[in-house]
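The next part holds the structures, each set out as structure tokens.
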Structure 1
Amino acid sequence: MKCPPIPPHEKDRLAALDSYVLAGQGSVADLTPLVEIALRIFNVPMAAVNMIGTDSVFFAASAGFGDDVDKRREVSFCAHTILQGATMVVPDATHDERFHDNPLVSGATNIRFYAGAPLLSADGHAIGVLCILDTVPYDGFGAEDRVRLSDLAHMVMDRLEIRRLAMAASAGRTAVPKRVVGPEHLAHLAQIDALTGLPNRRQFYRAVEAALLTGRACGLLMVDVDGFKDINNILGPAAGDDVLRAIGQLLVAEASTGTAVARIGGDEFAMRVCGLTAEAAKPFARQLLAKISELAPMGHEDMRISASCGIALFPRDAQEPVELIGDADLALHAAKAEATANVALYSPALRNDALDRRLSSIDLHRAVANGEFVLFYQPQVRLSDGALVGAEALIRWMHPSRGLLSPAAFLPALEGSALAPQVGRWVIEEGCAQAARWRRQGAADFRMAVNLFASQFRTGDLPREVEESLARHGLPPEALELEITENIVLSDHSTSIDALTRLRQMGVHIAFDDFGTGYASLSLLTRFPVSCIKLDRSFVQAMLQAPREAAVIAAILEMGRALDMDVIAEGIETEAERAYLAARHCPEGQGYLFGRPMPAEEFEARLGQAAAFVPQGAAERDAGPRAC
């Protein structure tokens with residue numbers, strides 16, 4: 001366990017903490033609702049406003065903790081958080097060298113997941129932390145969750161500051177930070193966004209809170225600029241600032257009585273519109289976005305601006321300000337994720353989806369920890385004579401309650417999680433181990449194909465990991481083929497091309513999977529060190545009936561020969577398809593005609609059989625329905 005170091009200016013930090021007169025006061029009633037909101041928003045069993053004293057910590061508000069929780073500062077997660085200057089997240093404490101042997105982790109409290117946002121006093125000292133905790137690990141706490149937790153932390157400090165000023169006033173004294181001219185100036189700075197002059201996040205929360213107290217129906221709109229990072233990168237920060245100011249002015253101009261406008265994030269604005277109904281919400285939002293699209297950065301009239309909008313309604317969607325803001329934020333993310341619509345109205349399904357993603361993440365963590373993933377192997381054969389040349393390793397999940405799951409059931413969630421690089425490394429290691437074993441058993445030129453995740457190019461050193469795995473199993477580089485898709489290489493062009501070049505120089509084969517289905521495939525072939533093209537099954541399954549697909553197949557085969565690349569046809573299910581491709585000199589193929597994906601034991605048993613992967617009973621196969 002690593003004890004947290006003492007922050008710089010610790011004496012001043014403790015003095016700032018003392019100014020809030022919290023020690024020995026017990027729970028602060030005003031803070032309890034915010035802790036309970038945190039429990040609901042993040043679906044966790046524990047949350048607290050934790051203040052960091054000299055040698056110990058104390059709760060200004062808490063929920064879900066037992067009476068005997070260890071409150072020594074040296075074991076506190078929050079004592080580390082106050083050193084960060086930003087939200088600290090620990091997905092799994094047992095895998096973090098700072099906390100794996102911490103009594104809060106190994107003892108009865110059983111902390112696995114932690115997230116904490118520092119509480120900053122008016123003069124910038126971190127006096128405590130708003131934290132949420134869970135007894136199960138969770139790696140899905142993303143950027144939007146960090147913003148929400150930080151928002152709640154700001155609200156905690158708002159209430160503490162109001163309490164401090166009230167106590168100071170009642171005692172006949174003032175407590176104004178040295179660097180601030182006076183309380184009026186402090187209040188003004190705390191309420192506005194310096195760039196746009198609009199109210200900021202804190203002030204907007206108060207405006208929403210005030211509106212909800214009246215009980216009158218209202219709508220909350222979150223507006224986010226699409227591709228704002230590109231505007232900054234291409235035109236420069238000054239142009240980006242101009243865009244934000246222009247949008248702020250437009251929203252104010254469009255605001256009617258009962259409307260509050262604020263800038264609540266980097267490129268995110270919010271509007272509270274009193275009297276807005278469900279029927280009028282989307283048309284109102286579309287009208288706003290249409291006017292935003294008419295704006296252009298100064299001096300760049302040819303560049304158009306677009307935005308997305310999420311909407312939540314009171315009292316239909318939520319009763320609390322934080323929850324209503326969270327609902328609008330969920331709707332905004334839904335709007336940005338939907339390619340055909342830039343406006344979305346909140347529905348409970350959006351929160352259910354977010355909960356499902358969290359539960360799925362917990363499930364995936366368990367699967368990795370318990371070794372529930374397995375590899376199946378589909379044979380790859382030489383089409384001229386049916387000789388086995390290798391196999392593609394395909395991941396499956398042996399779920400303890402749902403049985404064997406195909407990739408379609410879990411791969412999208414896995415690809416988007418922080419677990420993907422770890423699982424990807426395991427797939428490479430397992431695939432290399434099997435290939436080495438089968439080579440030793442007599443399949444001398446056997447080649448193993450392994451699919452890569454996009455995140456493997458962004459995390460760690462993929463070429464080094466592959467090199468080490470090959471060395472561990474005594475496998476030559478040419479015995480491994482790594483499969484990539486267009487989405488992978490387009491997601492991070494410079495990083496991926498560098499890694500693939502190093503791998504190809506080692507002698508590892510690089511296959512372009514799903515070839516012909518993406519818009520940039522041809523250009524990518526000239527820039528990436530690809531050694532093999534995989535013909536997508538959609539072309540193979542249509543080529544005997546559709547002249548266009550047949551022409552595409554012929555062109556790709558000719559291109560492969562011209563570029564000195566191997567070609568593997570996927571999805572071959574009938575003898576007629578095999579014969580058609582073989583007659584056109586397609587070198588290799590895979591599909592149900594030669595064998596479905598199968599466990600290692602079954603594949604190994606077939607390795608010892610003569611002509612085990614040569615198609616048998618082709619006539620019967622042709623007469624039956626296509627396998628799926």
Structure 2
Amino acid sequence: MMKKKEKQKHWGKRPLITMLIIGAVLCEGIVFAAGESIQSYDLDTVIVTAQRTETRDLETPATTTVITARDLKEKGAISVYDALERVVGVHSYSYGSGGEDYGGMYSRIMVRGLDKGTLVLVNGTPVNLMNVNSMMSSIPVEAVERIEIVKGSNAVLYGAEAMGGVINIITKKPDGKAGGSITTTYGNYDKNYSAAVNGDKFELFYKKEYRGAIDQYNRLYTTSTKKIAKEKGTKDAIFLSYNITDDLTFNYAYADTDSHFRQYTYNKSTKDWTTLYKNYYYYDNRQNVSLVYNNKETDYKSVLAYNKNRFRPGGDATTNTDLSSYNFDNQKVWHLRNGKDFLVGGVTLQSEHYTQNYGAHRGNFNRDSYAVYTSYSRQLTDDFTAIVGLRGHFVQANEYDAAQNILLPQLQTVYKINDHTSWYTNIGKSFEMPACNSPFYGSGAVSTAIKLKPQEGWNYETGMKFIHNDESLKLAVFNMKIKNKFKWVKEDTVIFPGGDPNTSIQINQDQFRNTGIEIEYNKKLNDNWKYNLGVSYSNPEAKNGNDNWEQTGAKLQYSLGTTYTKNKFTANTDFFVTAKREMAFYNLQGQMTPVDHRVPNYVNLNLTLQYNATPNDLITLAGYNLLDRNNPINYNEYWSTPLNYRLSYTHNF
């Protein structure tokens with residue numbers, strides 16, 4: 001049944017690869033230091049997320065990665081999620097390629113291995129719902145101008161969920177020019193049609209996706225587990241950006257997805273997986289509305305946003321929920337001492353709402369919170385800057401949870417070694433509240449007995465950056481220590497004897513810790529060639545109510561990308577490995593305990609070829625998972641899409 005697919009290569013057991021990549025990175029840095037750049041290719045970009053005001057990358061006290069619209073195009077990214085999971089230090093927990101969800105089980109992105117610890121923003125507005133950042137899939141990748149990934153704690157400026165990092169998706173803005181494009185895509189698993197129109201004050205994007213069937217969606221063990229098959233589905237996505245005035249922008253994102261899955265049990269008489277067990281239909285509607293006021297002359301910014309996720313079931317599916325949140329943030333930046341220093345101050349208000357429309361736990365649940373924050377950047381010498389931040393975050397009590405008053409300090413420094421090199425430190429406290437829908441998962445007695453605490457702790461990081469014209473080298477060393485980590489368990493565990501063995505509930509785990517090192521290197525060799533390398537080694541672990549620590553995520557990640565451009569032709573290869581992963585959720589007999597194997601390594605090779613037939617016509621052929629592996633994308637061992645391709649044609653007008 002598994003034959004060819006079972007023979008996975010153990011990339012994580014090849015330390016030579018790690019040494020070669022690190023050696024190449026360091027050698028390239030030495031070679032460049034002794035010579036001049038070949039072409040101007042400035043990688044010291046302006047970062048707006050890390051300090052809530054524009055700062056050069058070299059002056060930013062955090063590890064940052066920027067993915068531009070050009071990068072998305074060259075790499076053939078099919079979604080924002082798809083682009084993010086190729087970044088070292090960023091881990092994905094997904095149920096399909098491109099961040100596809102499996103019914104009410106949401107895919108999500110994690111920075112540095114901490115689940116439910118990454119905040120996603122769209123144009124600076126938070127879009128997480130119930131501690132999950134799956135709302136990012138509602139933004140068509142064609143509408144994205146750039147993505148900023150800021151690793152490390154940033155809770156002082158952004159509050160809850162910014163424990164491992166912050167991801168800011170910045171969309172394209174109207175540029176006063178009229179035009180647009182149409183694109184049609186055909187693939188062996190997907191067919192897409194999209195259109196973009198831009199005018200004097202607006203940008204409008206629409207995309208229609210037809211998703212093909214996949215016969216086997218998960219790993220099969222023995223006769224004790226169920227085979228999952230993905231059937232055909234559709235998705236509609238819309239994004240609109242409208243400039244009401246020069247300073248006020250209205251943004252609207254909409255995504256409507258219809259998906260269908262079947263589960264099969266093993267037929268002992270025919271010895272195959274042909275007995276239909278259940279039919280699941282899911283209808284998922286997501287919306288994000290925001291008003292962004294940004295006056296660059298006064299350095300005043302105000303954001304008002306509304307997020308909604310409406311989930312309806314069909315067939316044997318039962319998930320029937322409404323999730324929503326209102327967010328308001330108001331900030332001001334003061335530049336002091338002739339621009340040497342700056343002070344950021346602001347207030348945040350948030351209201352979360354959850355409605356369960358099905359089953360014994362139907363009802364409504366709400367939670368409100370507010371915060372005051374400030375950050376002061378002081379240039380102590382010509383080469384040394386210190387940043388001190390403080391946030392007071394206040395969560396109001398409700399019928400399940402007590403009020404929480406949390407004080408979050410942060411200290412950062414940046415030392416400018418020379419015009420191209422800097423050294424930074426970042427020490428900060430962070431926290432995250434449990435999802436406000438957590439009590440609905442347990443039975444009545446259990447729900448009232450559990451009083452979840454916020455997961456909170458400290459993040460320590462230091463790193464160096466070298467950025468000069470055609471190349472950049474970034475190295476970071478970090479340590480995370482979190483207590484009260486969230487964990488899902490069955491009700492009938494020893495913690496709650498007599499509970500329902502079929503119901504999962506959330507509890508506080510003892511601790512989470514992770515120590516690691518990350519290296520990112522980008523180099524433009526000449527007008528035709530450029531490449532990027534990345535290595536990440538960390539050790540994410542959690543303690544489970546005793547003195548034993550268990551691994552909770554992958555330890556190793558490698559990335560290698562090359563881009564070749566010649567006249568009208570562009571070719572990109574993208575190779576990514578996630579290795580030395582945690583123990584699988586199910587053992588080889590399909591039972592939850594005892595665990596007897598690790599999650600197999602994730603090894604992905606993609607190739608994208610582009611040809612500009614005319615200045616207005618682009619043809620793209622992209623191949624994904626070219627090694628045709630059964631790549632597990634989470635510890636439950638759901639698989640990514642098999643080898644697949646997409647042929648696209650785009651006409652600009």
Structure 3
Amino acid sequence: MTSTLRSCFSCRLWREEARSCWSRCSAWITMRLPNVRLFRGQRAQATTNATIDGHHPPGEEGPQREVLTFQQALESQLFSEASQMLIQREERLFGEITEAEVLVHHEEEKEKLAVDYAELEGRVLQTLEVSLIPEEVSSEALTSAVKAIIQEVDQDLRWKQRTWIPPAWRPRCWKKLHDEKLRSLVEQRMDNPSTPPPSGKWSSIQADIQSLGRQLKEDLLWVVEVVKICYPHQLDICNFYAKLYHQNLSSRLRKIAEFMLDNRDCIFLLRWVNEYYPEILQKPELAGEIDAAALGKLLPDDLLEPLEEQFLSKQQDELTTCVGRVLEGAKEKWTKGEEPTREDNCFVSPVAYDIIQVVHGMVTSAAKIIGDLPKAQIITNPLKELMQRFRSFHNDIIKQNKPNSRSFIKANLGCIEQFSDVFQKKSHLFPEDVQTSCVLILNEMKQSGHTFLLKPVHDALKPQYRKLGTSWLNKTTFETLHDSIVEKVQDLKGSTEASHEKLIGQLHQEVTAEYVKRLLKGEVKLKDREQQLKAFNTVKSDAESLHELFSKLGSKEDWLKEILIKIGEVLKLQDCASIQMEVVSLGTAFPDLSERHVSALLKLKTNFSRSNRRAVKETLKEALEVTSCTNNHPFFRSVQV
């Protein structure tokens with residue numbers, strides 16, 4: 001070849017013939033010596049330092065490193081180096097000579113490059129194929145394969161910016177091949193999970209979903225722990241794999257959701273979509289690498305909603321059945337004449353506890369299963385009707401008034417307290433309309449229960465109430481009333497502490513109202529300042545005695561003492577202006593104070609003129625029109641005058 005070249009130049013050939021000869025020579029050298037870079041004018045670049053046998057030229061220093069051939073690089077899984085060799089050959093072939101010369105004289109080298117590129121591509125794809133198999137993957141090989149892909153993508157881009165017609169193998173589109181290969185790989189692994197489906201209590205649908213989910217979790221953990229380090233950060237390989245698995249699992253679950261599922265499979269599918277799958281993505285190892293929010297839901301709303309409706313409807317049916325069974329059990333016990341269970345000397349009923357446990361468990365579980373608490377609250381819609389059934393049972397107990405009715409009402413009052421506490425402190429379990437309706441029913445039940453239990457007490461106290469009307473200034477009259485209350489209140493024991501406290505509070509309020517009603521009847525007239533001062537002292541003393549008595553019994557209604565003290569102050573005061581101020585103070589504190597109440601109170605003071613009474617009432621009316629009251633304790637509406 002050297003002699004041929006020398007001959008060509010020694011002869012006086014035309015310039016075109018010499019150029020053609022040089023092209024043939026350089027092509028031969030390139031094929032035989034791929035690492036030798038040829039110079040050509042200003043486009044020539046630095047040549048390789050290594051000679052054909054891998055040694056440096058004399059006088060050059062450097063590490064003694066063997067230069068691998070393309071085939072050796074492939075066999076050593078040095079795909080990045082192999083890619084660089086091919087790109088260098090490609091650049092020499094298309095960069096050192098004209099496009100026309102490539103087309104005419106280098107067909108053999110082009111074909112060789114195409115074959116080598118195809119072989120490299122096959123090896124790279126083969127490496128990607130095993131990237132999720134721990135016993136087969138080499139992280140060094142995978143890293144090199146990824147680098148090769150990036151290099152080929154960059155070379156595609158360089159060709160895109162050129163004006164030449166690219167070779168047949170450009171663009172190679174290895175990024176697209178990479179993505180398609182990973183998608184195919186995920187499909188294969190989900191088609192053939194490494195962990196067999198569980199057996200036993202699982203249905204075939206549940207077993208398949210469980211097996212798919214386990215494969216997804218194991219593979220994503222492997223990606224985060226091993227595969228991630230083989231990729232540059234900008235490729236975001238963890239989220240890419242997460243998206244592939246998400247799409248694959250979503251497609252499979254869609255097909256399952258389109259079939260009519262029984263309740264167990266329906267619940268299992270919903271749990272996987274809304275609970276189990278999010279829990280996988282929230283594992284600490286994955287949460288920092290995968291953007292779960294960007295993945296979206298596994299199932300679209302048009303498939304989720306029918307499943308949710310099926311599940312919630314079934315839960316409502318179960319709630320109705322459970323509560324109905326609880327109420328029927330309590331009713332049967334009362335009908336048979338049995339007494340409620342006693343705990344710590346208190347009558348108790350399992351009705352509230354059992355129903356509360358069922359409701360809390362169902363709603364809490366449903367919120368996880370469907371991933372939406374407001375939707376889960378729908379389960380409690382039947383409670384409006386169920387509470388009405390409880391009220392009907394409660395009213396039957398009162399109406400029939402059997403020997404065991406009082407003990408059952410005391411037990412029911414405890415249930416009412418438990419229910420009220422749940423509706424107040426666990427309001428997130430119920431829709432607003434259910435909560436409002438049930439609380440209203442419970443308040444009515446509590447009031448009717450109080451009335452039923454307190455009626456015998458008031459019946460026993462009626463003689464003392466009547467004496468208050470004629471001799472409330474007589475200390476002995478009030479002392480008799482006091483002793484009778486102490487005696488009769490013993491019959492009220494037997495309900496739980498909280499419900500007993502409210503029952504005693506109700507009695508405290510009703511006794512105070514009865515006291516004020518008898519006082520305002522006006523059978524005792526206060527003719528002068530001396531009698532009015534005595535009346536004040538009597539009312540004040542009685543207020544303190546009632547407060548002390550009922551506080552010991554458990555009442556928390558301290559505000560009742562204030563009413564009697566203010567009434568006593570009105571009786572004591574003499575000038576109209578002072579009385580106006582005190583009545584306004586009483587009226588703004590208790591806005592259900594009416595003009596009739598004020599008239600009755602002022603008429604007790606026989607030395608207080610009609611015009612003064614009119615002035616006091618006018619002042620109260622004006623004050624109530626401009627003053628807002630926050631007192632939640634109505635009192636005077638229960639005092640008939």
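The value 143 for volume of the Cα convex hull per residue in Å³, for residues 137-280 alone was derived from one model only; which of 1, 2, 3 is it? Of the options listed, only 3 reproduces it.
For which of 1, 2, 3 does helix-only ellipticity at 222 nm (-39500 (n - 2.57) for each DSSP H run of 4 or more, over all residues; to 500), calculated from the coordinates, equal -13000? Let's see the in-between values first.
Numbers: 1: -13000; 2: -1500; 3: -23000.
The structure behind it is 1.
Each of 1, 2, 3 could give Rg and Dmax of the Cα atoms in Å, for residues 273-456 alone, but the derived value 20.8, 72 comes from 3.
Which of 1, 2, 3 yields 5.0 for distance in nm of label points 7 Å out along Cα→Cβ at positions 345 and 393, as computed? Please report the intermediate quantities before stating the final value.
Numbers: 1: 5.0; 2: 2.2; 3: 2.8.
It traces back to 1.
For Kirkwood radius over Cα pairs in Å, the calculated result is 28.5, so let me know which of 1, 2, 3 that is. If you can, show how the numbers build up before the last one.
Working: 1: 28.5; 2: 25.7; 3: 34.6.
Computing Kirkwood radius over Cα pairs in Å on every structure in 1, 2, 3 gives 28.5 only for 1.
For mean count of other Cβ atoms within 10 Å over residues 209-216, the calculated result is 17.4, so let me know which of 1, 2, 3 that is. Label of the source structure: 2.
Bear in mind that the values in this text are calculations on the coordinates, not laboratory data. No experiment lies behind these values; they were computed from the predicted model shown. Cβ atoms are built from the backbone, for glycine too; each structure is taken alone.
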